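Engineer: Take a look at the structures below.
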Structure I
Amino acid sequence: MKTYRNTTLAACVLLMLGACASGPTSTGLLEQTRMDYAQAQGNPKIATYAALEMQSATQAMAAANTAANKHESIGELDKLAYLAKQKIALANEVASRKSAESDIANSAAVRDQVRLEQRTLEADQARMKTQDAQRAEQAARNAATLATQQKELAQVATADAQRQAEEARARNAALEEQLATLAAKKTARGLVITLGDVLFGTDLARLNGQGMQMAQRLANVLQANPTRTVLIEGFADSTGTAEHNQALSERRAIAVRSALLELGVAGERVAFRGYGESMPVAANDTAQNRQLNRRVEIVLSDERGVVSPR
């Protein structure tokens with residue numbers, strides 16, 4: 001009878017040891033906590049703003065994993081997982097708050113308040129709900145401060161935009177006054193200056209004395225407005241072959257460009273193009289009309305240096 005009892009007791013002990021050895025290696029809460037921990041590790045804000053809290057969370061996570069490896073009871077695993085989950089949540093919360101405060105804390109008073117809140121958080125983590133309320137209140141104050149700053153910045157930006165607009169109007173007025181001597185006309189492409197056939201030698205691509213005076217006035221305008229560029233377009237009448245007219249229109253455009261370069265205008269500010277006998281402004285049926293078609297048009301860019309295409 002005694003032998004039977006000993007055998008039964010030994011079997012019970014073995015059964016208990018087997019149960020311990022085959023205890024759980026994870027629980028639903030522990031798995032969720034592991035996922036939370038992995039997300040926290042990948043959060044750069046936590047690495048920057050909550051290193052100590054993350055270190056504490058890492059230690060708690062390690063304790064939970066160690067317990068799982070030892071096949072501790074489900075209750076023990078869940079308890080350790082819960083502690084680790086709270087520390088991870090704390091690290092997330094601290095990182096979020098510090099990141100928000102970093103964006104708007106520009107005064108010594110705000111920095112002092114942040115340090116006070118940090119000391120309070122580290123000293124009494126058990127009072128999380130109270131601290132949450134304090135952080136919400138601080139966030140509201142910070143938001144109000146930020147709104148005030150944004151309003152002030154908007155006012156400054158508006159004043160600056162008005163000043164720039166006024167300066168632009170003044171520059172445009174001065175430019176129009178300068179261009180008045182060049183008989184510039186407003187078109188859909190911008191201001192256009194036309195150099196007629198009389199400013200070139202007959203059937204030549206060389207500016208005469210009057211043409212050089214016009215080029216000098218245009219060079220003065222460009223030097224006074226360094227962001228402006230010009231596109232020089234040459235045109236011819238229909239007399240002669242199309243090849244001759246195309247070449248003549250190009251040579252006249254180049255002649256005007258060369259004159260501007262000689263007068264000190266940078267080459268990258270002066271483009272040219274020849275259109276030959278295309279795009280006439282009058283019928284080629286009389287000598288007077290043909291003379292109108294033999295011209296060079298200079299298109300002045302906007303303040304960005306952009307010339308509208310045809």
Structure II
Amino acid sequence: MTIAVMDDGVELYYEEAGSGVPIVFVHEMTGDSRIWEPQMRYFSRLFRCISFNARGYEPSSIPEDSSAYSQRRAADDIAGLLQHLNIESAYIVGLSMGAYTALHFGIHHGLMARGLVVAGCGHGSARDVAEIWPEQARHMAERLENEGMQAIAESYANSAYRVQFRDKDPRGWSEWATRLADHSAKGLALSVREVQAKRPSVLDLEAELSVLQIPVLLMVGDEDEPTLEMNLYMKRTLPMSGLEVFSKTGHAINSEEPARFNSSVEHFFHRIALGHWAARGGEARHTEIWLPDDDTGS
């Protein structure tokens with residue numbers, strides 16, 4: 001088992017495959033490094049691929065002290081893993097919880113980021129839910145502690161943002177749901193209570209995001225409704241971002257649509273390598289004027 005030790009003594013389990021420019025894959029709340037297997041297999045043909053289990057997800061450490069968990073700590077763990085591997089910079093690919101972490105990595109460790117893939121990011125950020133999000137997260141943590149992982153996993157696996165995966169790929173969905181039930185309820189509860197419940201809304205990061213000079217590929221499923229508006233906001237705010245919307249797709253887009261996900265991400269990497277992923281120019285700003293030289297106001 002391959003382990004990296006963080007500066008606070010927490011051990012992170014990680015896997016590597018391939019060689020070349022590094023990519024780090026950062027998993028979602030209800031997954032672990034195994035959700036990235038379709039990407040590890042594909043990208044390791046040309047890249048050095050690293051996936052890891054966040055703190056709280058066995059076989060990584062599950063610290064009992066709640067102060068060992070935070071959104072900033074999660075971003076710092078990516079930096080710590082890269083330092084352990086003697087990697088100066090890498091592409092960071094995150095889904096959901098991992099997408100938030102990728103954004104914060106870009107904000108706090110920008111010089112180590114070649115580019116960010118931010119997929120399924122935005123849950124709990126909209127103003128109409130931001131006030132109730134922390135309480136919902138704390139309630140989820142309490143249920144995990146009181147009811148156990150098996151009961152919560154069965155309910156969550158059939159939620160509105162996972163039925164698309166279930167209907168498209170029953171075999172893949174069943175495998176993910178089985179793994180979800182095997183997670184540590186204690187570790188997941190700590191992550192939900194200390195990271196999910198306390199992280200800032202992306203709307204509160206406008207000052208940081210608006211000056212982030214890192215290529216960003218935003219990706220979202222069109223049936224992952226809580227994230228749609230937030231992705232439009234991030235597209236308008238992040239100066240070097242592009243947005244991909246996957247039709248008839250829910251939250252787990254890398255698992256639901258692995259071929260399209262891999263193709264989009266690979267295209268993103270190629271454009272960066274060729275110097276063709278630039279900031280949005282002023283000419284592309286929306287104005288309601290039909291022709292560039294039409295200043296009549298009619």
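Engineer: Name the one structure among I, II that distance in nm of label points 7 Å out along Cα→Cβ at positions 26 and 266 of 6.5 was derived from.
Structural biologist: Numbers: I: 6.5; II: 2.5.
The read-out was computed on structure I.
Engineer: Quick check on the output: 1.3 is distance in nm of label points 7 Å out along Cα→Cβ at positions 122 and 138, derived from one of I, II. Which one produced it?
Structural biologist: Comparing all candidates, it corresponds to I.
Engineer: With relative contact order in percent (Cα under 8 Å, 6 or more apart) as the yardstick, tell me which of I, II scores highest.
Structural biologist: Once relative contact order in percent (Cα under 8 Å, 6 or more apart) is tallied for I, II, the winner is II.
Engineer: Have a look at I, II and say which one yields 41.6, 142 for Rg and Dmax of the Cα atoms in Å, as calculated.
Structural biologist: Answer for the origin of the read-out: I.
Engineer: Tell me which of I, II gives -11500 when you compute helix-only ellipticity at 222 nm (-39500 (n - 2.57) for each DSSP H run of 4 or more, over all residues; to 500).
Structural biologist: Numbers: I: -22500; II: -11500.
Answer for the origin of the read-out: II.
Engineer: I have 0.95 for FRET efficiency 1/(1 + (r/R0)^6) of positions 82 and 130 (r between Cβ atoms, R0 = 35 Å, to 0.05), calculated from one of the structures I, II. Which structure is it?
Structural biologist: I
Every read-out reported here was derived from the displayed coordinates using simple, explicitly stated rules and does not represent laboratory data. Predicted model, so just to flag it, every value in this text is computed and none were measured. Cβ atoms are built from the backbone, for glycine too; each structure is taken alone.
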